[in-house]
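Since every read-out is calculated from the coordinates, none of them should be taken as a lab result. What you are looking at is a predicted structure, and each value in this text was computed from that prediction instead of being measured. Cβ atoms are built from the backbone, for glycine too; each structure is taken alone.
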Structure I
Amino acid sequence: MSTDFARADNEHRAPVRRAFTATTRPLIVTPTFVSRVDDTARNVRPGDAGSSKDRQGREVVNPDQRPHDLAIESDPNLAFEHWDEYWRKVHGPKFAWDEPGSSSEQVLRYDQLHRVASGPSCFFRPPYRAMVDDNGRLPTDPERRVPAFGRPRWDGLAYITYAQEADIERVLGQEKFAKRIIADEQTAFRMVTREITREFILIPSARHRDPISLVKIHRRRPELSRDAFQRRLLEAHAEVVMKAPATHEFVRRYAQLHNIGSTQKDPEGSKIDAVSILAFASLNDVEDYLVSDDHAMIEASEEALAGEGSEWWTAINYSVINRLLPELATERNGDGR
């Protein structure tokens, strides 16, 4: 290629990168859920201490009262677009860049999953039907009938994969991450979670270039222990998913992430017991999967396990770092783990 890729994240994934690894062992993932910096009041959408910085590096404590002070974007009308662009085009390359004295080599994979409001979610699910009156006609007063927007708790997910748990500290303990990446997070993100999970890949992706993900955040029923919930999710529930013909028609990748701890105090991430990630070739494939009879059975299986606070939504995938090729299904031992 004639393009100069200096400092670009292209260096950390194919086709520019040529050296890869593959494994069937369960990998470790820090599924970092993020909410974006915007002018939402703190009592509506909480934030981490020190986040939502202004251009002098100070925390904007009341962004609803002082939205023009936010460093990420001073114009609320542009805030979402600018944040979405910044996360992919600025923060992603910063994370991947090996500045002098640092290395991201122990990060096997870093994907950004940007939630997209036009995709299916638990707040507005397909099929989408025309709004009509009692006579089957479209309303003449649509301005009075705009549906309320149901906002998921999170705006996206940083899906960061390591070979083993000890590698997390080896990477994040470097000065680059501890000082400069954290500072960047505080500029772009209102809140980030810090959970550590064990990854189980049930359907590996052929190329890991799938553009769309369905993200399901699972919180267990109160009568279930976390271990019992995770075991049932990986065994009985996964069997329902894997046996469904619609899964094999539409799903390009299926992984479960099981919470096993956190890198630091994590009041929100600690509530998440597991995450299911299903990849698709298009948003229409997600829609068709969700309206299938097969998914109705899958959802019934989930609801038998899920408690209050579970949610699901759709995201666009961006691969920033990928040193895992080919992706292989996780080999599980005798107890299902």
Structure II
Amino acid sequence: MHTKLLISGGCLRPNGFELGEGKYYGKASLVSLDLQSGQFEQILSKSDGGAHYPAEHPNQQYTAACLDGDTLWLPTDTEVLQYQLPDLKQLNCFSHPCFHNIHSVHVFGDELAVTSTGLDNVVMLDKTSGEIKRIMNTQGKDPWHRFDPDTDYRLVHSTRPHDSHPNYVFKLNNKLWVTRCTQEDAVCLDDVSQKIDITGNDNISVHDGLWWKGKLVFTRVDGLLVICDPETGKVTENHDPFAAHRNRPIGWCRGLYIDEDMFYIGYSRLRKTNLKSKLKFLSQGNFKYGSGNNSLVVAYNMKTKKVEQVFESPEGMIDAIYGILPWRY
């Protein structure tokens, strides 16, 4: 069992909502969590912009990262950063005009799968050179059916509303699949008619898709863990970690790391939004949890069906959580 976790996310601007879409987060934040002491520690942060960001109010957040041996691949909204571990020496920065509102990066062999969420695409890069190998639309359409290939979307604050809002890439039957927040499902990128209906008629957004003991586990933003049979593509179980609790976290559930039967689940601090329909689950039996509304990491034992611990982040260290990884250093 790992004793530390690495958590990627961002910190809200005090006036982010007033500034508008694509300007909510003023600082990208990478923190470690010591599971024994409960202490959070800032590892890396980024608040400046640059050539790959809008000139004013760049949206700065570290989204769902991945580990590849002693390499950390860490995305921002418009870049994929490569770091050497454990000293976090930056080795590369890959960025392309078709990157916008990146939500995750994943390594598959010699390729990187980058979810360019703002353009509803998954961009495959050569892991060594960073060159684009192919772009796949997450609705099975031409990647440029509603966007201009000559526009640098890194310099655009927002492209909302998104048609599919892809979040997280995983492999099933040796093919790439991606979760789609808008459709609340997961689809095969080679054939989007192959899909897993994750939420049924619940109208709840989905994010992570991870393997666990030969099954697929998906997160819903209301905190439920959805377990699917990969052979049939059908949901077999819905787990509510707080089913036996009067108090449950208020937050946007996103970010999951699984260590045997321990599930470490992220809850982002809620922010103001114009997309009120995405938050309607908050009226369904939720109560304020703990001492505040900071982001949380919940340790849930899937075997015993019990919440073993709740870790609350310090004020201002990390508001949005995108990804959780083991931290061995």
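Taking relative contact order in percent (Cα under 8 Å, 6 or more apart) as the measure, the highest value among I, II is held by I. Assuming 3.8 is distance in nm of label points 7 Å out along Cα→Cβ at positions 55 and 319 as calculated from a single structure, say which of I, II it is. Answer by label: I. Which one of I, II has helix-only ellipticity at 222 nm (-39500 (n - 2.57) for each DSSP H run of 4 or more, over all residues; to 500), as calculated from the coordinates, equal to -5000? Matching structure: I. Of structures I, II, which gives 0.55 when FRET efficiency 1/(1 + (r/R0)^6) of positions 135 and 215 (r between Cβ atoms, R0 = 41 Å, to 0.05) is computed from the coordinates? Considering all the candidates, the number was obtained from I.
Given 0.15 as the derived value for FRET efficiency 1/(1 + (r/R0)^6) of positions 159 and 239 (r between Cβ atoms, R0 = 25 Å, to 0.05), which of the supplied structures I, II does it correspond to? Among I, II, the structure yielding 0.15 for FRET efficiency 1/(1 + (r/R0)^6) of positions 159 and 239 (r between Cβ atoms, R0 = 25 Å, to 0.05) is II.
Tell me which structure, out of I, II, gives 20.6, 70 once Rg and Dmax of the Cα atoms in Å is calculated.
Numbers: I: 20.6, 70; II: 18.4, 53.
Source structure for this number: I.
Computed over structures I, II, mean count of other Cβ atoms within 10 Å over residues 71-78 reaches its largest value in II.
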